[in-house]
Structure P
Amino acid sequence: MKEESNHHTIQMLIQAAMEARKKAYAPYSHYLVGAALLTADGQVVTGCNIENAAYTPTNCAERTAFFKAVSEGVREFRAIAVAGSPEGDTLTQYAWPCGVCRQVMAEFGNPDEFRVIVAGPAGAYRVATLREMLPESFGPKNLG
């Protein structure tokens, strides 16, 4: 993300993640998460968490967004915004991606360039690189 457009892009992605959060299916945990994934060509692909009574088939918002994008042929990404919190219209905490989602991000994101934006209470947010969130990760280079 270019420096001059950083703040605008971050705010746009957070807003898209908040909208996606409204579509979450979380009847068991009541923890609603939305994600907005920014592709290399500037598209935004959203996802929400989708729970299941058996728990294991549950899918996180971040992976939903990635899988939607990849299933449409997109393979290059710049950033993802995540907005999650217990039910309600406002965020009460930061919802950092789980380890499985971080591993999916590592499959498609440059560890030093891909940004993870996590929305928090009262309009606050935090930004980290993928490398900061998943140091020494296992990835495609390990298999080649």
Structure Q
Amino acid sequence: MEIVDIYTDGACSGNPGPGGYGAILMYKENKKEISGGKRDTTNNIMEMTAVIEALKLLKFECYVRLYSDSAYVVNAFNNGWIYNWRKNGWKTSNKEPVKNKELWEELYLLSQKHKIDFIKVKGHSDNVFNNRCDELARNAINNL
């Protein structure tokens, strides 16, 4: 199985407000940067969108090391929340509807196509790829 490293980040100017996302995909010697944004969104939506848009670019089953500074995204998989939400009809442990359900559903389906390790990185730190994703996300906001 081929190995792909993906770094993602989302940003929002106000929450809600204009937002952007950025991602870097690295496969062997190839590197691809993507970004985009929305005029009215939230930080969590942009964090999830970065992961979704990056995974959508993969053309075959891969082993993915996905690096994100979003505890929301990483913990949903590493702590098993997403599997419980799905099992419980997209309800939280408090029986409340899961926020951003449509994005979680899409992310769940994409995650089933690959072997993914979700790895938490510290945001706004010394990780060059996370910092570049943040720059891509912020530039996307500026370009709206």
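Readers should treat all values here as calculations from the given coordinates under stated rules, not as data from a laboratory. These numbers were taken from a predicted model, which means no experiment stands behind them. Cβ atoms are built from the backbone, for glycine too; each structure is taken alone.
Tabulated data for the structure shown
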read-out: Structure responsible for -9000, with helix-only ellipticity at 222 nm (-39500 (n - 2.57) for each DSSP H run of 4 or more, over all residues; to 500) calculated and labels P, Q on offer; value: P
read-out: Top of P, Q by FRET efficiency 1/(1 + (r/R0)^6) of positions 79 and 127 (r between Cβ atoms, R0 = 25 Å, to 0.05), largest first; value: P
read-out: With FRET efficiency 1/(1 + (r/R0)^6) of positions 15 and 87 (r between Cβ atoms, R0 = 25 Å, to 0.05) derived as 0.85, matching label from P, Q; value: P
read-out: Highest-scoring label, criterion being relative contact order in percent (Cα under 8 Å, 6 or more apart), among P, Q; value: Q
read-out: Which entry (P, Q) yields the derived value 0.75 for FRET efficiency 1/(1 + (r/R0)^6) of positions 7 and 95 (r between Cβ atoms, R0 = 25 Å, to 0.05); value: P
read-out: Entry that produces 3.0 once distance in nm of label points 7 Å out along Cα→Cβ at positions 63 and 103 is calculated, selected from P, Q; value: Q
